[in-house]
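No lab work stands behind these numbers, since they all come straight from the coordinates. The structure displayed is predicted, hence computed values, not measured ones. Cβ atoms are built from the backbone, for glycine too; each structure is taken alone.
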Structure 1
Amino acid sequence: MRGRDGMSRWRRRLVTLPLYAAACAGALASAPLWIPLAALIDLLRAMGTIALRSGVFLTFYLCCEMAGLLAAGALFLLRPLLRDETRWRALHFRLQDAWATWLWRAAVFCFDLRIEVDAREARLAEGPYLLLLRHASAGDALLASALVGRPHDVQLRYVLKRELLWDPCLDVVGTRLHHVFVDRSGDDSAGEIARVQALARDLGPREGVLIYPEGTRFSEAKRMRVLERLAREGDVKRLDYARSLGFVLPPRAGGVLALLDAAPDADVVVCMHSGFENATSLHQLWQGGLLRGRIRVRFVRIPHAGIPRTRAERVQWLCELWQRVDDWVAKGP
């Protein structure tokens, strides 16, 4: 199995590495052409400067990819000198957080975002903890590194969807850090949960595991599909619960329960946020859904002593917790 994974990894990289390199070079070389063209499109559309801002951000993203890959290559060459495995991993965590933080700052700058963070009671520098993050947009994937990992020097192990391996930096650095890229097809759910559970073993005082309990980004279309599926299954209780949620999807308990079992002494930190609701698709971004937006983020910490011990109680606890997240988003500013 490991051999097949390795072959698949290098086949993927034979596509993504030259593709991203060519895209980056092309974006930089053609800047004298696409910058005035984007400005003209913005002028004709009269919807702000979203085309120009998007082009600048996309180019910066491609440059970040190349910079991250060069740094990862340098670390690979230095591997014989870095005999300490802890030091080797720490350097990759720093690279990961720097990459995501610069992308986050670029997004804030390019789209003129206002960021409001409430982490007064979360004690984000004190691990170990499990970080449960609401998932509403590709943008919120940068929140953890930019607001937790880098500023508080916390090494977060990630549970991510397998499709993100097509991002070269996440592929190269993420696999070295042993993040889990889960296959959401459901063909081997038990195996995937076992891999997720392994992430939470032996967490240190400045470490944590990040997981998206919903399993996918929220959208109204996905919410309706969940409701339709529960209606077909005839699960009245779960259907009523799902109907009560307007801004989040019902949490998938398997991954969270596995992490709680593997790290019984870890606290839970919940990251709830709002402001990405109008930027859940490329169409919404093109319509200026993110431009000059207000992003509100709140971290809430739950001590491990306050987490139920039985599986049934934990499922109920998680559902109630995600109801709180939905209520917070619904309240707005």
Structure 2
Amino acid sequence: MSGQLWGTNSLGGYMYTDELSDVLRMAMQPLMRFRQFCFVEPAKGKNSGELFHWNVYSDVATQGAALTENVAIPETNFTISQGSLTITEYGNSVPFSGKLDNLSRQPVTAVIHKVLKNDANKTIEAAAYAQWDATLLTVMPASGNSATNVTFAVNSAAASTNDLEMSNTHVKLIVDEMKERGIPVFDGSNYGCIGRTSTFRDFKDDLEALSIYVDKGYGDMLNGEMGRHYDGVRFFEQNEIDSEGWTNSKSDKAFFFGDDTVAEGIAVAEEIRGKIPTDYGRSKGIAWLSLNGFGIVHNETGAAQNRIIKWDSAA
């Protein structure tokens, strides 16, 4: 069998040794960043199928106006489009031998539970991120290196190579655009921004100089929140999703967002399952499994309705 074995040190033998510390040391894994800002849509009903749809309603085609006496109220209409996501099975497992379980000094089941939970977090976070990254709206410094202006693109392709660190000026310009587009805030008061730590380095220096910090009494802190906000934006660091390695490496991707970003359809939430032992209890295993999927909500109506703006680069 593949999996964890007593007879191979790197696969289980090291779980019993006189020199081994009693403290369990696991590889560090981050908590989810992108998934926490998706909104959940339960996939209602058993055997409801793998496609999950939602309706998106446009504004009316013709805006209302002042009425003239004895003239009928004008009539108009609106359009309905549909977005969709595919419910997918995700999972992984670690088989292990009964001998390893019986002889190990360390709690094999507890260790595998932890390892698989970390793997589930990483796998599902990557699936959520792929939909965030599908946004049609991108932004970068004008001409790639302007400290005072930005350029927006509406076809998911960055207009130029980003050759400048993100600054508080860039943030202000992006927030102004979000407000003018009518993008709703995600928490009732603020927009959000998720980015890699290196993306915020120069910007954090700006914040420290301005002494802009979140008050101690500020609501619930969310995963990865930097503990400060600026111009109505709460900032969240993530390093689970790899760097895009832009030319000159002066910045990296970041996602500014409002409400109604990415939908998650859940048929079966992720869970840990134990394998029914075989070979008279000598062959065991633990798995995680989920049945869910992600879909960016407003791409089907074009960039005009997108709620996510990616700080991006052409190379």
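I have -0.31, -0.78, -0.93 for log10 I(q)/I(0) by the Debye sum over Cα atoms at q = 0.07, 0.11, 0.12 Å⁻¹, calculated from one of the structures 1, 2. Which structure is it? Source structure: 1.
Using helix-only ellipticity at 222 nm (-39500 (n - 2.57) for each DSSP H run of 4 or more, over all residues; to 500) as the calculated read-out, with -5500 as its value, let me know the right label among 1, 2. The value was obtained from structure 2.
Here the criterion is mean count of other Cβ atoms within 10 Å over residues 85-92, and among 1, 2 the highest value is seen for 2. If relative contact order in percent (Cα under 8 Å, 6 or more apart) is calculated from each of 1, 2, which structure is the one that comes out at 21? Going label by label, the one that fits is 1.
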